[in-house]
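Take a look at the structures below.
Please treat every number below as a calculation from the coordinates, not as lab data. It should be emphasised that the depicted structure is a prediction, and the values quoted were computed from it without experimental measurement. Cβ atoms are built from the backbone, for glycine too; each structure is taken alone.
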Structure I
Amino acid sequence: MSHKICYSSGSKIRFVIKQMLWHCQNLSVFVAIYKAICSILRKSGIRGGVDALVAGGVGGWFAFGASTGVSGAVNQQINLYLFARGVEGLLRALCRRFAGSIPEFMDMRKPLGFRVLTASTIAVSMCMMDYEPSSLREGLVQAMRSIYHESNSGSAAVPWNWWPLVAGCIALIFSPLVSKKLSLEHLTTLF
């Protein structure tokens, strides 16, 4: 049995190393393409963000465009991360550039702005789940179906051995009402 565990751990390590190598290769290809195109465009007098936009698009197409296999799995994670960071940066830039037109509280670095962003993101996701689930990734759909739809029908009954976890979660939700020392934030400082 311990041999099987070692094999499983070794398999996971090999998988992680393979993904890391694909990412390194794709990143080096991207950097080479990006820098070459930026250099050519800038020497041609094309600047002001157009150079970076064109070079990033061409580099991204060739270096991170594969969507299948191990490289595709890595690329999908990179694209999702960069998409989220890009939208976040765009929203910050819009708040800064249109400071008089967009209320300051909409800046996501502020607590209310972050809550507005969070509420909007989750609202769109839930609406998509109810009206366009085929447009969402299957893993997300399965998780949301289990949590939100099957639980309504009673078909997702909590197994008896999960009840201590459920009770613990409920206690954590309501514990700050009893004492701040019972809040999750305070309890995590003890570890």
Structure II
Amino acid sequence: MTIAPGVEEIVRFLRRFADLMSTGHNADHLLGAANLIEGLIRRADDSEALLRAEQLSRQQHLHLCKSAEIARSNLEDELAEVKARLAELRSRQDETIADGAAEKRRLLDRAERAEAQLAAIESELAEARPRLAAFDNGHLLVPISKLRHAEAQFEAIAKETADVVSQAMCEVGASTLDRLIVESAAQLSGRISEHAA
């Protein structure tokens, strides 16, 4: 028991004085007063112990509150970063979708132009068939202007296409037509020379 300075002497004095009186109400009152003082001191000590425990608990609680506040702040920062990243990804997705739609429209336009060019070539070929004359060894005579026109069409398609295979096929077609025109011109001049001789 922790007794305040001077109180311990008072309690001893009361007990000794009660022993000296040894009987009677005064002795009982003195012992009761000494016991009451000791009980009050014990209650005060218990209250101080409870207060210290409560203060310690309060400090721990404050520490936990601060830690929770820091954790909450960190989580809010992380959440803000995640939201910003999500917004950026959604923006990129929207751009990609818009770019894909634009590319799809561009490719559809190119496909329509290519189909129109093909239809025009087929139409010209259909118109030219009656004018074609049979040539020896199963060959047909085609006007050079038509071959030059077809060659130009192949070259135009080769320049416009993004597909490497289609581009290569068109370039091969243009090159083949150019070679045929050059070879035909050489054969024609050779025949003219033979007839002239």
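A value of 17, 28, 35, 19, 2 was derived for P(r) over Cα pairs in 10 Å bins from 0, in percent, for residues 104-175 alone; which structure in I, II was it taken from? Label of the source structure: I. log10 I(q)/I(0) by the Debye sum over Cα atoms at q = 0.10 Å⁻¹, for residues 24-111 alone computed as -0.65: which structure among I, II? The read-out was computed on structure II.
Each of I, II could give Rg and Dmax of the Cα atoms in Å, but the derived value 23.4, 70 comes from I. Of structures I, II, the largest value of Cα Rg over 2.2 N^0.38 Å, for residues 40-79 alone belongs to II. When distance in nm of label points 7 Å out along Cα→Cβ at positions 32 and 56 is compared over structures I, II, which one is greatest? Structure II gives the largest value of distance in nm of label points 7 Å out along Cα→Cβ at positions 32 and 56 among I, II.
Using the calculated result -24000 for helix-only ellipticity at 222 nm (-39500 (n - 2.57) for each DSSP H run of 4 or more, over all residues; to 500), pick out the matching structure from I, II. Of the options listed, only I reproduces it. For the set I, II, ranking by distance in nm of label points 7 Å out along Cα→Cβ at positions 16 and 48 places I highest.
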